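A short reminder: the numbers here are calculations on the coordinates, not readings from a lab. From a predicted model like this one, the values you see are computed outputs, not experimental measurements. Cβ atoms are built from the backbone, for glycine too; each structure is taken alone.
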Structure I
Amino acid sequence: MSKVIHKQRSKKSGLPPGSLVHIGEKKIGDIQITLIDYDDAHFEEKEIKSVDECFPFKDKSTVTWINIEGLHQIEILEKLGNFFGVHPLAQEDILNTDQRPKLEDFENNTFIVIKILSYNEKKNEIISEQVSIILGSNYVISFQEGIEGDVFEPVRERIRKHKGRIRQAGSDYLNYRLLDAIVDNYFIVLEKLGQNIELLEEELLDNPTTKTLQKIHHFKNEMIFLRKTVWPLREVVSILQRSESALVHEPTKIYLRDVYDHTIQVMDSIESIRDMLSGMLDIYLSTLNNKLNQVMKVLTIIATIFMPPTFIVGIYGMNFKYMPELDWRYGYPVVLLIMLTITVTMLIIFRKKKWI
């Protein structure tokens with residue numbers, strides 16, 4: 001997703017709070033809605049053609065997960081949100097894909113905004129996609145932009161194959177699994193980013209160029225963007241972990257503590273990479289200065305060597321009438337020999353002092 005999406009905020013200028021306006025990159029095609037309903041003994045998964053098919057699952061005793069990919073059909077979001085009691089301000093934030101990660105508690109549900117990150121190998125840049133999650137007593141509704149793939153497939157597989165305790169737990173545990181999948185994906189992004197930075201470091205040490213400097217600045221900007229995206233997540237998980245809401249049960253809070261720890265690890269990795277890039281920039285500038293110093297050193301040595309011969313040539317180039325050496329038969333070869341001797345002597349001195 002574009003990192004300059006805030007430029008489209010002008011669409012909402014002058015509109016009252018709660019106005020539903022999609023801000024972001026529109027997915028091509030129709031919105032995809034999938035529904036998974038389960039408990040310990042029951043499992044159902046289907047693709048929804050009409051949003052009305054979701055309504056009977058609101059009051060069921062099972063856990064229902066509704067996932068929407070694509071946010072450009074506002075009427076579907078509004079209809080679904082109104083039926084499940086999603087606050088109008090939360091619906092507005094779902095459509096505004098420039099939100100920072102945050103959590104808001106409402107009367108019947110909890111609203112969470114978080115970012116899914118992926119790494120584009122071709123462009124060497126981080127792609128961000130907003131995910132909004134509505135946590136209810138027996139349901140979870142997730143809204144994805146549907147632009148850069150899906151990190152929730154491992155969660156679906158665990159539900160299908162009855163792995164772990166997800167089928168025995170409630171909607172709060174499903175919410176934890178979704179958050180955990182997103183945060184775990186951050187490590188994959190950081191790993192790919194770290195590999196490219198290591199290659200850049202080798203390039204920096206071997207033969208740094210202006211392109212190397214451009215790459216360093218590019219990665220520094222990526223890390224600023226990554227830090228801005230991930231940093232608020234720590235607060236979100238912390239609030240959810242300490243929440244007194246009846247929607248989050250005590251056993252799940254232990255798992256949320258693990259997500260919080262992972263978030264701290266991601267932040268530590270981001271800070272480490274930022275420090276590494278700052279060090280690489282210092283190395284580049286030092287290498288540039290060293291190259292300049294070497295050039296200046298060579299030029300200084302050449303100028304110093306040529307100073308005595310230039311002085312001698314300057315004296316005999318004054319063209320005064322009474323200069324005895326001008327009429328001496330051996331004057332020219334003697335002067336050349338003196339200049340050559342001075343030059344060789346200076347080279348020997350410079351070499352002994354290890355200046356060359």
Structure II
Amino acid sequence: MTDWPLNLIDLEGPAAEVLERTAYDYYRSGSGDEITLARNRLALDELELLPHVLRDVSEIEIRTSLLGSDCSMPVVVAPTAFHGLADPDAESATARGAAAADSIFCLSSLSNTTPEAVAAAAGDSRRWFQLYVFKDRDLTRDLIARAEANGYEAILLTVDAPTLGRRERDMRNAFALPEHLTIASVGDAVEATAGQSGLAAYFASQLDPKLTWSDLEWLVETSALPIAVKGVHRADDAERAVEAGAAGVIVSNHGARQLDTVPATIEMLAPVANAVAGRAEVLVDGGIRRGTDVVKALCLGARAVMLGRPILWGLALGGEAGVRRTLDMLRLELESAMALCGAASVEELGPDLLAP
């Protein structure tokens with residue numbers, strides 16, 4: 001693409017033009033009336049920054065560490081499914097783009113590329129693995145072992161999807177994967193069902209809705225990797241996750257794709273961070289589009305943010321290079337926003353920078 005968009009918000013329109021309609025709807029959609037989808041963005045816009053002045057910001061340091069992985073900035077590529085709908089190289093292209101931007105890539109259990117192929121494509125880059133728990137626990141154990149054997153440095157257990165949210169765009173489209181794409185880690189197809197989402201049918205047949213806190217404790221005991229719990233909404237659940245041994249808590253409403261009318265993630269962040277109180281690392285996703293959004297999240301207690309849909313738009317527009325450009329755009333915006341806030345490092349970002 002010659003005329004590359006100026007910011008992450010502007011990526012979506014051109015991406016919609018190159019994606020198949022069912023793929024665009026799948027990536028873009030929220031659940032129900034998409035109230036939370038809109039709220040994720042609006043709540044970030046409503047927060048106001050109150051910058052310091054006369055601070056030395058001649059050098060801005062945004063490098064950090066996340067769950068034991070070094071990262072050039074507090075931005076992680078969130079786990080999203082089915083990158084093969086956006087680019088023929090699928091998650092391998094995304095992983096290479098993230099590596100080129102010196103960011104961490106998190107591979108979804110529902111990827112179109114195996115954990116082994118992504119590891120081979122991305123070399124010694126930093127990468128995490130997102131885990132859904134299957135009814136077949138031997139299959140789940142195998143996924144954990146494969147992640148450990150292939151250089152993944154953390155496991156993100158998704159806990160907000162005992163069943164798939166009611167994504168009506170996918171229902172209208174009878175969403176399915178094209179024949180050449182599968183859930184590569186397990187070799188399963190996602191087939192069309194009239195009036196339904198094929199992914200919803202897959203969830204109902206294969207993923208375990210009986211997941212409880214004992215399963216988190218089992219995962220912490222089973223894997224040598226740090227475990228983060230993704231999909232936390234409440235302070236009491238965050239505390240319980242830490243007590244169960246989680247190294248990280250990710251405030252997420254699944255991109256507003258599960259239960260509609262839950263709060264925006266940025267609204268849930270401070271109570272969760274306060275409850276965790278430094279005993280685990282806190283990350284947040286949902287609606288992040290600007291460098292100022294990253295600043296606001298870190299001011300409210302997040303150690304980093306996770307970036308989902310804009311990565312897919314960048315992948316659709318430019319493959320591996322598009323992913324890198326997307327991350328580099330956000331990096332430049334973050335550095336600019338920090339300088340204008342009078343913060344020379346991420347450690348200087350705190351609640352005093354938010355207007356009361």
Structure III
Amino acid sequence: MSVQRKRCTIKEVAARSGVSVATVSNVLQNKSHLYSRKTAERVWQAVRELGYRPSSVARSLIRQRTDTIGVILEERQELVLDPYVMGVLEGMLEYTVPRNYPIKIVSMLYQQSPDSFLAHVDDGSVDGVLLVAPRVHSDALRWAQEAQIPALVVGSTPPEITVPCVDVDDVTAIYQAVRLLLEMGHQRIGHIAGPQTQWSGKRRLQAYHQAMQDAGIVVEDDWVAEGNYTPPSGKAAMERLLQVSPPLTAVVCGNDWMAMGAMEAIYQKGLRIPEDISVFGFDDIDTAQWVTPPLTTMRQPTQQIGAKAAELLIEQIETGKRECEVVLFPAELVVRHSVAPPK
């Protein structure tokens with residue numbers, strides 16, 4: 001039968017080194033300069049001899065900080081499936097792990113009410129929150145703008161927002177995608193929009209309309225179909241767009257997943273890409289280069305976005321300053337083989 005080893009206490013370290021508990025606490029918090037070198041060395045020697053490990057709970061009580069970041073996920077974001085969420089989280093971890101800031105993930109997808117969500121983030125367990133792509137009408141976003149703890153939005157730039165935001169410049173990106181197709185000679189360009197409950201879906205749709213308007217092209221109502229950023233929704237939207245007459249010659253999609261669903265619908269109709277219709281994506285997820293044909297898209301720097309969001313939030317936590325800045329990363333055009341001039 002194994003015997004559980006008793007955890008050493010800070011009082012035992014103090015007794016072994018012949019100093020007060022307060023002195024041990026200060027030395028462990030890198031305040032050795034308050035004492036003589038000999039005193040600090042006695043404390044560290046006692047720590048090593050006793051195998052003392054400071055309690056994270058005790059440290060939190062002393063410093064009145066947990067050094068933990070809450071990451072709030074809303075709506076469509078299924079953690080292990082969504083390439084955008086995974087890219088952003090990877091960037092966050094890249095920045096937070098070396099700085100000893102653990103992440104607490106809270107998914108609102110399974111929360112029964114706003115109050116149950118608040119119980120996870122407004123209970124003193126986190127020092128700041130990152131909201132990943134909050135909805136247009138978001139309880140979490142409303143809470144964050146009034147919260148007493150640092151908060152930041154990543155993947156959205158809601159208008160008149162009072163917390164910092166980090167995102168891609170998707171307005172310019174979609175505008176450039178449409179312009180590229182126009183320069184190739186396309187005029188009948190459709191759009192598979194993201195959900196209009198998401199700020200990204202609304203902005204990308206507006207950018208599509210602006211680019212077409214600036215080219216003097218009147219967009220018919222049936223040239224636009226809405227999806228929810230998933231392949232099945234992209235396929236269903238493309239099936240509607242394929243009924244347009246005369247047919248569209250190109251389609252700009254709100255993300256790569258919907259573009260891949262659209263490609264499946266096109267193939268099932270017996271059409272070819274890009275000979276019969278060009279398909280343009282957004283994000284440049286890993287699989288975009290492996291579909292047939294490889295997908296032309298706008299690359300979104302998700303890891304950089306996640307890392308920058310974590311950097312700005314930790315800066316808020318450590319300085320106590322909240323500046324309402326918006327950081328937009330440019331998207332990068334990635335030309336592959338899914339677009340070509342119209343026949």
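Observations
- Answer label among I, II, III for the case where Kirkwood radius over Cα pairs in Å, calculated from the coordinates, equals 25.3: I
- Entry that produces 13 once relative contact order in percent (Cα under 8 Å, 6 or more apart) is calculated, selected from I, II, III: I
- Given 4.7 for distance in nm of label points 7 Å out along Cα→Cβ at positions 36 and 316, calculated: source structure among I, II, III: III
- Comparison of I, II, III by Cα Rg over 2.2 N^0.38 Å, for residues 52-259 alone - largest value held by: III
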